[in-house]
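Take a look at the structures listed below.
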Structure 1
Amino acid sequence: MNYGDLLLFLLPETVLLLTAGAVLLVDGKWLCALAPQNRRQGSYDVLVTGCLLALLASFVELPQSDPTGMLAGGATTLFFRRVIVVLTVFAGIWSVESDLGENIGEYCALLLMAAIGIMLMSASQHLLMAFVALEITGVSLYALTGWGRGRAESAEAGLKYFLFGSTASALFLYGASLLYGITGHLDFPGISASLAHTKLNPALAVAMILLLAGLGFKVAAVPFHLWAPDVYQGAPTPSASLIASASKVGAIALLLRLLVKALPSQIGNAGFHLYTPGWMPIVAFLSTISMILGSLVALRQKSVKRLLAYSAISHAGYMLIGTLTLAGTNSVIFYVVTYAFAAIGLFGIVSIVEKNTGGDALEDWSGLVQRSPLLAGTAAIFILSMAGIPPLAGFFGKFFIFAEVLQTPSHPLSLLWLVGIGLAASAVSLYYYLILLKHIFVLSGKNDFSPMAYLPITKFALLLLAFLVIATGLYPRVILQLLPATIQ
C-alpha cells in the first residue's frame, strides 16, 4: 500500500488532526507561557485557522481513490468534507460565545476529533471503517455533551448519550458481523455483488434491521430518538450545534452509501398493494413515525432546545423519505445540507440568548426583535427555512425529496401515502415554528430592552449563514450541479 497516496487522500483530515495537537499545545499550562485569557483566545484562533486550512486542502488535487478501498473518493466525498469543515468552523465560533470553563484547548481538540470522525463516516464504504468512524465521532461527542461539569443536566445528557450510543454501536457491529457472515465481504461493492442474486432471508433481514438501528440512532429517527431532547438541552450549545448539523450530515451520507452501494438488490417496496420485503418498508416505517411523533411532541415544548430536538426528529423523517429511491440521492443530500446550515445558525442564536438571559425557554426569546433586530431577522430566516417556506432553501429541499419519491421509475406515485404524511407533518411543524416567531416578534420581553451582547465574528457568521440559506433557496441548482448524478 502506498502510504503517501493515503496521506494525500486524507489531507483535510490530517490537517484537522494536526490542528487538534496544536490547540492542546497552545492551551497547555506547562507548555505555553501565555496568560489564561490569551490561551483561551489562542485556542479558538487555532481551531478556526486549522479548519480553514483543511477547507483549502480539500481543493488541492488529491488522489481520486483511497489505496485501502475503505473510503470513497470523488465529488460527493469532497462535498461532504467541505460542508462538515464549514459547520465545524461555525460550532467553534459559537464556542466563543459560551462559558465552557477551563481547558478550552481540550474542548476544541474534541470538536476537531468529532469533525474528523464525521468526515470519515461520510466517506466510508467498508463496514469496519464505518464502525471505527462511528466510534471516533461518538466518543468525542459524548465528552462534548458532558462538558458542562458544573451542571447536573449536562452530566445526565452525557451519560444518556453514552448509554444509547454504546447500545447503537453494538447493534451496528452485530449487524455488520451478520452481513459479513452472509456475504463474506465487508466492503460495500463486494456486499452488493454477493447479494445481487440473493433473496431476502431471515438472517439478512435481521442484519439490515440492526444496521439501520445503529444508523437510526445517529440520525435521531424514532424509536432511536430518546437521547435527542435531553442531549440538545443538556449539552453546551456549541456541542449541540455540531450534533444537530454535522453529525446528521455524516450519518445520512453513511446511510446513503450503505443502501445505494451495498444493499441495492434488497430494496423491496413500500408502495400500496406493492409491498415487497426489503429495507424500503423498514425505512418508510421509521420515516413515518419520526415525522408524526417529532411534529406532535414539539407542539408541547417550552424549551427552545427541546423544540429543536423534536424538530430534528421530524426532519430525520423527511431525510429518510429521500433515501427510498436509489436515483434520488442528490435530493436528500441537498436537504440535509440546507437543514444543517439553518439548524447550526439557529443554535448560534440560542447561544447568544442563553448568554444574555441565562435560559433557553420560549419566554427568554420574547421581545428579541426589540433587543436585537439582526438576531430576530436571521432567526426568522432559519426558522422559516426549516418550516419549508419559499423561496428559502428548506422549501426546495422538501420539494426535491417529495418529487423524487413520487417519480420512482418502476412504480410512480406508489409512495404517495408517505408524501401525504410528510405534507401533514410539515403543516403541523409550521404551527410550532410560528409560536417561536410569535415570541420573537409579537410578545413583549421581561421589561429588559437592553441590546443583546455578542461578538462581531458571531454577527458575521450569522449573516453569512443567512445569506447561504437565502442564496441556496434562490439558486438551488447551483448546489445540485456540484454533485454527480448518483452517490459515489
Structure 2
Amino acid sequence: MCGIGAVLGRADADARLRQSLGMITHRGGKTFEMAAGNGFAIGANRLPIVDRQNAVQPAKNEDGRLLCVLNGEIYNYKRLKTELEEKGHKFRTESDTEVLVHMYEQYGKRMLDMIDSEIYAFAIYNTKTGDYFAARDRIGVKPLYWAETGRGAEAGGATYFASEMKQLVQFSEITEIKVVAPGHLIDNGREEKYSDLIGRKQEVEESAEEIAENVRLLLHEAVKKRVDTDLPVGVFMSGGLDSTAVLAIARKYHNNITAIIAGNEKSEDRKFALRYCQEFGVPYILVETPDEKTMWKEVRRVIYAVESFEPNVIRNSMGSHYISEGGKQFSIILCGEGADELFSGYAEFLKTSEDAQNELAVQFLSDLHRTQCQRVDRTSMQFTEEVRAPFLDTALVEYALAIPGKLKVKNGVEKWILRKALENELPDYICQRKKAVLIAGAGYKGNDPKDGMFDEYIKETQSEAEYARIVADNPDWNLSTPEEAYYFSIFQEFGYDKCLQAKERPKANRVK
C-alpha cells in the first residue's frame, strides 16, 4: 500500500512528480521511490508490507523498459509468479508489484481478469515506446485519478496519475481532474471497462441453508487470504454484525489480531464491542472520541483529507478518523465495509421490494468508490494504514449479488441470510443486533437532515444569504442543503472542484 504518481510528457517530469508525491507522504513516507527519464517520471511513497526490504518501486521487467507502481495488494501474486516463471520470466524480488509488470508483458490488458484483490490501483509505463497503462480495482476501494493537459499526451500534452486529488490541484495547467472508474483501465489515454462485477446476476437456485453455508465459506476464505501475513493485524470493530464477524474469523487464521474500538461514553457500538472482546478474550484498543463541538473544529481538515463535500462522508469520516488514529501502530487493518450494500443492511432496503433488492445493492455498490470506500481510504491512509475489506472479495460479491432478495430482507429483518450464515460464529447479541449508522453508533447525532450531527454549527457559521449565494453560484453541483453548501465551499477552496465528476452526486448514502 502506498501513494503513487506519474507525470508523462513533460521535460520537468521529475520535479513535478516530487511535488505530487510530496502532498501524500502520509500514504507511505517521505522517501520517494522513483524512476525518471526523458519526459517521464513514475514513482511512489511506499508502505512496505510484501517483501518489505527488497520490493522497491517502481518494479521493472527483465530489460527495465517496463516500470510499475502499485497502491494495494495482490493476494494471489505467489501463484501468478510461479506461472510466470514457468513461462520464462525472471524475478528480482518477491513483490506483488513486480508480478504485475510481468503479467502485463505476458498478457497485456487480459492480466486484469487474473488479479484476486479488492484493493489495487496501478500504473505501468514503457520507457522505450512511451505507452502507458493504468487500472483500478473492480469496486473502487483504492483511488486513482488522472489528468491530461494541452491536447493530451498523444498530441504533445502531458498526462498525470495520482492517488489523491491534492496531488494534482496544485498544478495550474491542470483544469480538470478525472476519476478512473471502478473496474476500468486507461490505455494510452483511452478509458475502457474491464469488469462487470458490479451488475445484476442470475439468481442462484439453492436452499436458504445452502446459501448461508456458501456465504460462510466464502467469507472465511476472504478473511483468510487477507490475514496471510507475518505482521500483526488490526480490525476496526463497531460491535455490529459485520466487523465482529471479520474479527472472529480473522482470529481463526492469524494469532495476532487486535480489535480497534472508538466511541464516547454514550456509544452503543463501544458497549457491544467491549462486551464481545472481554467475553472472548480479544485484545483491544479503545479510543475515547471527543465531543461534537471539538469534532466540528476539525471539519476543514477532514474535508481536505477525504476530498469530498458529501455530508454522509464528512460526518462518518469523523468517526473513521479517530478509530484510524487508534490503529496507527498497525500497517494492516481489516474492516466490515461492503456487507450492508451486499446483504441489504440499510433502511432503504427495508422499503424496497424483494425483486428490487439486488438492483438497489448494485446502486449502492456503484457509489461505494466515492462514499464509504473513499472515507475509509483517506482517513486510514492519514495514518499510513492499509485497510482490507473481506466483504468486497470478488468471489463473495459475485455470489452475494445472486442471492434472492427474499433472503436478504425477511420478516422485516435486514441482512437475514448473513445473520443465518454467522449464527454459529457469533453470540446472539451480536448476530441479531440492529444496524446502527456509523457516527450514531459512536454516540453522536446521526444523519437526520433536521437534527443531525453539526446542524447547529452549520446554522451558526453560515447565514441563509450565504447558503443561497453558494447554491446560485454553483448550479451544476446540485447543492440541496445548507450543510452540503457549507462543505462544498471548503471543497472548492481546496481546488477539488477541478474534479467535475463530483457533480454526479451519489444516488445512495446521501442525506436527504
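No lab work stands behind these numbers, since they all come straight from the coordinates. Predicted model only: the values in this text are computed from it and were never measured. Cβ atoms are built from the backbone, for glycine too; each structure is taken alone.
Figure out for me which of the structures 1, 2 the number -10500 belongs to, where helix-only ellipticity at 222 nm (-39500 (n - 2.57) for each DSSP H run of 4 or more, over all residues; to 500) was derived from the coordinates.
On the way: 1: -23500; 2: -10500.
For helix-only ellipticity at 222 nm (-39500 (n - 2.57) for each DSSP H run of 4 or more, over all residues; to 500), the value -10500 is produced by structure 2.
Once distance in nm of label points 7 Å out along Cα→Cβ at positions 217 and 329 is calculated for all of 1, 2, which comes out largest?
Numbers: 1: 2.6; 2: 3.8.
Biggest value here belongs to 2.
Which of 1, 2 yields 3.4 for distance in nm of label points 7 Å out along Cα→Cβ at positions 105 and 177, as computed?
So the calculation was done on 2.
Just checking, which of 1, 2 has the largest value of distance in nm of label points 7 Å out along Cα→Cβ at positions 9 and 73?
2
Supply the structure label, taken from 1, 2, corresponding to mean count of other Cβ atoms within 10 Å over residues 89-96 with the calculated value 24.6. List each step's numbers first, then the result.
Values: 1: 24.6; 2: 17.6.
Derived from 1, not from the others.
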